[in-house]
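Before anything else, here is the set of structures, which you'll find just below.
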Structure I
Amino acid sequence: MAGTRVAVVGGGAVGVTAAHDLAVAGADVTLFEKGDIASGASGRAAGVLYDAYAEDVDAALGARALERFREFSGTGDFGFVDCPYVMLAREGDDHLAEAVEGAAERMRVHDRPVETLTGAELGERFPTLRSDDVAVAAVASNAGWTDPGSYVSMLADRAADAGVEIRTDSEVSVTTTPPGVAVADEAPVTRRFEAVVVAAGAHTKRVLADAGIQIPLKPYRVQALVSDRPYDGPMWYDASAGVYARPHPAGLLAGDGTVPVEADPDEWERDADDWFVDDVRDTLVERAEYDATVERAWAGLCTATPDGDPLVGEVADGVFVAAGWQGHGFMRAPATGELVARQVLGASEGVDQFDPARFDGDEAFEISEGMAVETDRGENETG
């Protein structure tokens, strides 16, 4: 609806995508970011991109996200680099091997271009990877990587060109009935909007709680490092070790290092733990004969929900949420931002699987590793 006044809270990948799409559709959009654009989770994301999901909704969302990443590639400093993605399980890990093989079969059911290879076939295809201990591997060809910060900056520029007012260093509180936003340094003045989208990453739960809206969301730390030694190989995820790696302009980026404990979104350790660096370096040697020279190592925050699916939709009249991707937020951002923008404008009923109303908001749950091969749902959770 042209002229609809919308506030977007959060200047990460989902927030800037939603703001851009809303403005292009004719809405009058103001984006509020507590710090700088891409200063939160998006700026610390892995940048691994694929559509290799076994569930139909996830596969469709992943495919749409990749389509849009490719459409935007070459704009400003943003670029999408095509690169195959390998998921593997080691010999002796029979349960994981069965999960990888089963997930690959279900991915193909949803028309995802995924092959299943033996260890020997993997070695022939990708000589840079050690394969003599591999029980099974799945190779997704519709995949690639990028610098997450460059996507957010590029799309923020496009959003501004489309008429979005971008306000950085603007911490806000959200109000309901009617929807509104109060900027901390302008209080008690509240700016009224016809809709508010909260896509504030790890801060989303607190922002909504202050407005009297409860959602089951927990931030948790994940970790990554960059090595400046050259790497010329595919992206890969060793499910047995719980480590992923991809090419990087400096050499190689690797991670997971999930810490399954709820983190304070304002007070958390931003440097990587020593144990994580040691474990990843060992796995890189084992899997790719790669002796990492660590240039930097850091931690970022992901957000978990009770069932591992995100919360995307309306949580109060005119107030929408988009959060909780269990480590897949950046990977899905182009599609998720588009989805929530359409919901705001009334052109889409959303996705039942992601409807926040499926929860009461006070659920107790444990944080699970978002990068693991989920054997109960049959999908690979990496990103």
Structure II
Amino acid sequence: MDVKVLTDYEQSSLSQRQPLPDRYLGLGLEEMDQRIRAAKAALGDRLLILGHHYQRDEVLVHAHVIGDSWKLSRECKARQQAEYVIFCGVHFMAESADILGADHQKVSLPDLAAGCSMSDMADIDQLEICWREFEAMGITDVVPVTYINSSAAIKAFVGEHGGTICTSGNARATLEWAWARGRRILFMPDQHLGRNTAWKMGVPLEQMVVWDPEEIGGGHTPESLADVRLLLWKGHCSVHTRFTVAQIANIRKQYPGIRVIVHPEVPLAVVQAADESGSTEFILKRVRESEPGSVWAVGTEVHLVNRLANEVAPAKTVVTLDQFGCLCSTMFRVSPNHLLWVLDGLLEGVVHNQIIVPEATKHWARVALDRMLSIQ
């Protein structure tokens, strides 16, 4: 008999896996809003709803805490009194909540199809092969660093091998931390965040190379890696790589004097063409604290941009850098319909779409996440 070996993703999503019931389809927004609020009130302090900035407005309005991956990771660690945690985000975020939360807490992801294409670009089998290839090349001075947009298995590997995790908010401090411990860094899975951060730190581009997991030796030889300090995994964000230098040139023609601010997951040329770059929280703070009358083009997910534009208007003007709207389609899968379904289940004593990271993975992943939280 064939035995199916489950991936880390599959193992962490086994509990109560089922599609959204038909009775939750076609519900009106007002009805769902009322029912969600009633369920939240009934569950009280037993419930914590976390919402990522890229989430749709009709879901985010119900979150107890709104933030980027860095902020929400800290909240998972700090708010352990709640029995139930509903993470309105994507799969790797819910995994991190289960890793950092208390043993009694149960974490749910409203729609298990809410994944992350960037996270999927770094597979644990590929990473293990990469590490063996380092050893075969005689390269022993590598500190692994993974962006939080990665699977629990990748996080665990990094933790066990002396590395850490970063977010876009503490990427610079993380690279400094890692270079204090080894001459080279393997940065996964987003090559652009790693390159942009190191470039802003003054690291020459010739000391950075892309490691292609589909190629033998990542496409390199020991000799070609002799002077390399940063090995960038061949991965990217399908949302942020939509932004281009041409878009910046066009927006400057439309709005003379406009300031352009972008997320560091964009390509380096876009960072160089922009006025500023930084994490989601940095973008929000910078625009909110800017002078009245200022005009901004923001290069990040469109839900955040539109929400920020409404918040600061009419004192300031905010437009999206991408005229067609840069939507995170997987984040968009989490709907108020799914949120209501999960809440109704909790009222009935059933945890739908519970995320359970295997214990063998959880220990070292928690080590890596705790290191991340300690790096400022």
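Starting from the value -12000: which structure in I, II was helix-only ellipticity at 222 nm (-39500 (n - 2.57) for each DSSP H run of 4 or more, over all residues; to 500) calculated from? Structure of origin is II. One of I, II was used to calculate distance in nm of label points 7 Å out along Cα→Cβ at positions 61 and 229, giving 3.7; which? Considering all the candidates, the number was obtained from I.
Taking mean count of other Cβ atoms within 10 Å over residues 117-124 as the criterion, the highest value among I, II goes to II. P(r) over Cα pairs in 10 Å bins from 0, in percent, for residues 165-276 alone computed as 12, 30, 24, 20, 13, 1: which structure among I, II? Here the read-out was taken from I. As an exercise: FRET efficiency 1/(1 + (r/R0)^6) of positions 221 and 357 (r between Cβ atoms, R0 = 35 Å, to 0.05), calculated from one structure in I, II, equals 0.75. Which structure is it? This value belongs to structure I. For distance in nm of label points 7 Å out along Cα→Cβ at positions 69 and 93, which of the structures I, II scores highest? Checked I, II; max of distance in nm of label points 7 Å out along Cα→Cβ at positions 69 and 93 sits with I. Could you figure out which one of I, II the value 1.01 for Cα Rg over 2.2 N^0.38 Å was computed from? Traced to structure II. Once FRET efficiency 1/(1 + (r/R0)^6) of positions 21 and 253 (r between Cβ atoms, R0 = 35 Å, to 0.05) is calculated for all of I, II, which comes out largest? Going through I, II one by one, FRET efficiency 1/(1 + (r/R0)^6) of positions 21 and 253 (r between Cβ atoms, R0 = 35 Å, to 0.05) is largest in I.
Taken together, the values in this text are just the output of simple stated rules run on the coordinates, not laboratory data. Because the structure is a prediction, the values reported are computed rather than measured. Cβ atoms are built from the backbone, for glycine too; each structure is taken alone.
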